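Quick heads-up: structures coming right below.
No value in this document is a laboratory result; all are computed from the given coordinates. If you're wondering where the values come from, they're calculated on a predicted model, not measured in any experiment. Cβ atoms are built from the backbone, for glycine too; each structure is taken alone.
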Structure 1
Amino acid sequence: MTWMQRNRERLLRWATSGLLTALMVGVASDFDTRFRPFFEAGGMPRSFLVSAAFAVGAALLGAVLLWKPGWLAWALRLRASLPLALLWAAGLAVSAAVCWLFLYTKWSGVLNGPYFRTLAYGFALVVMAWLAAGKAPSLFTWKGWLSAGVALGIVFAALLAAQEVVSYPFRLSWSEGNRLWDYSLMYGRDIYNYPAHLRIPAYIDRGRQSLWGLPFILPSVSILGVRLWSALVYSVPYILLGWFAFHAGRARGWTLLFLGLWTYLFLNQGPIYSPLVLAAILVAAAWRAPLAAAVLLVGLAGYYARVSRYTWLFAPAMWAAMVAFISTGIPGVTTALRRWVRAGVLGAAGVFGGYLLPELLAWVRSLSRGVSTGGGGGVVSIEGITSTLERQPLLWNRLWPNPTYAPGIVLGLLMAAGPLVLLLVLFARRQGWRLDVWQKLAVAGGLLAFLGVGLVISVKIGGGSNLHNLDMLLIGLLFWAALAWEAGLGGWLLAQRDRPWWAAALTLAVVLYPASQGMLKAHPMDLPSHERAAEVLAVVQQKVSHFAQQGEVLFIDQRQLLTFNLVEQVPLVPQYEKKLLMDEAMAENEDYFEAFFEDLARQRFSLILSEPLWVNYQGETYQFGNENDAWVKWVSVPVLCYYEPVETFMDVGVQLLTPKPNPEPGPECPRP
């Protein structure tokens, strides 16, 4: 036994004490920055007294836990006397209180220092870990720490998502309102004043539209109900995928429960559109299924992925082949030959569902219309992919730290997935998870392919603000983790003893980094009051009804007002929707904008409802500066050449524009 091994506990204690001391110095700096003006004015605000008392108490508790844990023997006896359910309820209440403080109260603006927030979340984590130890004879257990980290992250994520479950009538983010309109068109088309024999075009794929649009099957569903459904769609499938994948990897009981919750935290780092997650659930369900059933599941996964987003079409095939090629517990697969056959068959099923089946169905539909398309292929070909990549600029600087995404895609991915990758690699090397060369190539080749595709898509203009375009890679890593769990990763990580220090450190990083996303910058949602929203809505309603009598009303933005009957159902103008305008602007598509410019010049619309428009070029030194400049050039300038604002509500993001009486287009104005 080495000196470090003999003194491991003492070294850990001193290192933790150093970190706690540094954290308290940071807390003092936060207090100095926030409260110095009050001190200089001779004041002593109550918020300082409360937060300082908490900080001192938390620091003293930390010191006792590190150096005098025997003083807390009474706490062990108290914990042992309480039911486990009550302990967990208390732990969740503590974490909810801390998260609520920063997400829903005015104290969030007062206590916004990063060090104080780290101390507050750390306090909640320690309390939860102590409670999660249950009947154990020690203050803390390894499983308790991991469970507490996951639970704290889930509570924060749930409360953060709940912020957007509101009845506020206007959009919550740049495209949220028009997305709600998109979702409604598959099942709620009858809402709109539009000829019944005409299709209403929407800038959205069928996979997302069919899933997010399900609430519109119900008559008169509210905007609150649809936002609640959206929050559930963005969370429940993630958890289900974790349960399916790790159950196939032989996790059970409470461990499986927390692995599902951790899966949500890990994938939410993207985040990932749920149709791809649902396709991955089908692949996970096929893991141990009989071959015939597995073929159907993987084929369906491929098809659903393709109709949701064409860049996903090969992902289910690659996941299924990787799982079949590496898993050791599939019933009936007892030889290398059978493993090769199953992997090949499932991979082919995924390719058929993702590529061939949609082409076949398109060909059949063309025959029924009496038109032969020759099979087509569209963007799913070398020429189509090249055309798609060349259609819009690639902003390679977004791989590195930039104003749109502070860490940049590469560093952001390393922080999000690096600890898991390193943990899995070291587990394979140190614990004898033996994979042959072909199995290693299956893992490395598939993940590298997902990485390459994700990086290229991320740097397209309009992207790169988060990791969501690396969705196939993140799910691929999840399947790799489930395979490692099957090979013994779980027993090795959860063992109370004989665990290398680096394994413990990496495991904590794998749990705590995803769990902590957004915590330091958490704040209440800044929405206008109910009275202000009602006041603005009344003006919009009056203007829409008035100008609809004079001509067409164009909703570039805020189309959810039509969806939920918050304004009069005037004849719908489906063209020139905000997201589509932005996409075509980023592509500098002159052919598309020719009709738009012509309609503006002849003042086709009696009223235009948009986000506030102004001419302000920013450049790439601003967040989404390139996108802003494209919007200004192709949308703001042309609209303002022929229309003028009559009402602008900056606090709700609404502008109403009417035709200029005598437009005099300048040299910057497009002329049809």
Structure 2
Amino acid sequence: FAFDRRDVELIGHQTSIQNGLCTVNLLVQGKPIRLEAFVDMDFNRVWIRLVDEHGDLAPSCFTRVALVPDPKTPKENFPQPTVCAMSSENGLGFRQILPFQIPEDYEPGNTHPKNRAFRTGVRTSLSLGKPIDEMNYSIEQGPSFLACLALEEGLASDLPMTGFDIPAPTPEAFQKAWSRSEKNWKAYWNRSGVALEDEFLERIWYWNHFFYHCAVKPGVNCPGLFANWMYGDVGTAWHGDYHLDYNVQQPFWLAFSSNHVDKHQAYVDTLEKYWLPISQNWARDFYGMRGAMFPVTLYPLQMTTSPYPVPPWGTMVNCTPWAVQSLWWHYDYTRDENFLRDRALPMIRQAVLFLVDYMSRPEATGERFGDADYHIFPSLVPEVYGFTPGFRQFNTDSQADLALTKFVIKKYLDAIGILGLEEKEKELADSARKILAHFPEYPTAISEREGKVFIAVAGENPEEVHNVPASLFNVFPCEEIGLGSDPREFSLAAATYRNARVEGGNEIVFFNLIGARLGLLDLDQFKRQVRYALLPNGACYDAVLETGGRYNDETEFDYMKRMGIWFENLALPAVVNECLVQSYDGTLRLFPNWPLDQNAEFQTLRAVGAFLVSASIHDGKIQHVQILSEKGTELRLQSPWPKGTRIDESGSEMLIGDEILRFDTQPGQVLEFRMIEKAIPEK
């Protein structure tokens, strides 16, 4: 929409994260006017209106309306955008075909049944005037201005050039859509919340949750590297596709602890519909093995071959267990056995089939390794080393491969036990148990700073700089080591965390979440890192912090800033969540990485076992705890109060005698705990 700046001045804009309303402030002939715009949360539409300072509809200040197709649409061997015949007055739209054939095989005018398309357009409340060109019209003036923008996508055969109908932008239609979207936002924010004395951490939590709701919902494709925000050079690096070596998984770490498990459904659906079939084909046709081998790169559409079959990164084993890992979390945080049986286990099983076959090959066992273990060979450390000549160095049993493989095999065995499928799955289960009984140890080395530490792969220097915390996968995402671990094991992980060198390019969520899991995260340092990488819109990119790994002294520290909004970093609130409550091993721990001198409160964060947890800390003391048990599982709570403290437990006085409090619960039961401020009588 264009205006004449002799009459109209643009002042600025703001967006409400409460309800998604974007307000653009204008001065029209000296009078304040607001353009209000919001995205319809149920349909692919944007609604717009002009209002005065009292909120009443205001006259139009626009002189023309134009649709601008992406100017970087290829000109050769590719269909061009074409103006649609609108089925309603005051509308303007175009259609873009996305051919199924590769450009070299594209034939103009082809009607391949798998061609896809989108059409987008706008309808205004005022009549369109004279055409300036085929997608640029003047607008007649009138006493009010409203507009509706719409997008439709699907098979080209379902989106013809005619019959593009956009709802009439009446005040009633605007209000109906606004009420519906406001209700959607309210329901979203009611799922969980925090109130933190630290305003910056609270802003991180809410601002990223806002973007998260804008980016993903059940029933549609899983977002890629840059989610919805792709245009021209913004959001199109690496084609904005899926990378299964953490990028596509990381945003969904937020879904579980923040009680937005429904968001994970987009990942599950895309995994099942698009990624699983091509991964099964790849395991069979390239490896000659059962199950599914998930490649590092995938697309949100039907594929006929692995999109990136190029060694070394196209053959990373860890992508296979990593692809299905969150399916277990979906079950563990909800205890939905139907989901476990019908959706999670079938795909986990496909990964385990491949992993068992891969580790059982003659090349992965025997004399060359000098032991009786089943090895992951060849193996890769994420994005460093690659393949070495003869696979002689750094290509056996990387920690990433070992930890993720062990996690998924164990959860497969847990799942068949829960579902009573031991007999049916006996053959594969026996093979899986045999591998676990002869599983390689995680490699270690002696560092100058910390002594014994885990390393990413045997033989590497503990000073190696990595893109991800490659020596700490056993802490997270694989959850073998944490605050509930044996002290010696915990000390080794803590030393590794302090010794780790991570370059900044892929770790702002990953590494800091590991620190929180260990109770070692320096929140002030975390905040400084986030501030360093903030975009003006409040999203966070990945800033280079150290050279020596993939980066050198000539690498621009902010080269990823211009690429767009990184969907993966919307998971930053998950770091805050882990500082407030942890449950990875089934035991709830409250404020495990929170400074006791800072007040904080959280509502209905989700925990393993299908618990919704609320708690507050004030003046250094945990005051009130409320836990809703959705499925009636046993509650294990590490007491936030010392032994000998008297508390009120759901109306009954109780003396804290054990470090771990245990309660049998019923579905829907709410347990409340409050500390009683009175002394214990002396014996």
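Which of 1, 2 yields 0.00 for FRET efficiency 1/(1 + (r/R0)^6) of positions 44 and 340 (r between Cβ atoms, R0 = 35 Å, to 0.05), as computed? Mind showing how you got there, number by number?
Values: 1: 0.00; 2: 0.60.
Source structure for this number: 1.
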**Label whose coordinates, when distance in nm of label points 7 Å out along Cα→Cβ at positions 12 and 660 is calculated, return 5.4 (choices 1, 2)** = 2
**Asked** A value of 27.1 was computed for mean count of other Cβ atoms within 10 Å over residues 396-403; which of 1, 2 is the source structure?
**Response** 2
**Origin of the value -7000, where helix-only ellipticity at 222 nm (-39500 (n - 2.57) for each DSSP H run of 4 or more, over all residues; to 500) was derived from one of 1, 2** = 2
**Request:** Match the computed value 14 of relative contact order in percent (Cα under 8 Å, 6 or more apart) to one of the structures 1, 2, and report its label.
**Result:** 1
**Request:** Rank structures 1, 2 by distance in nm of label points 7 Å out along Cα→Cβ at positions 172 and 404 and report only the one at the top, that is, the highest.
**Result:** 2
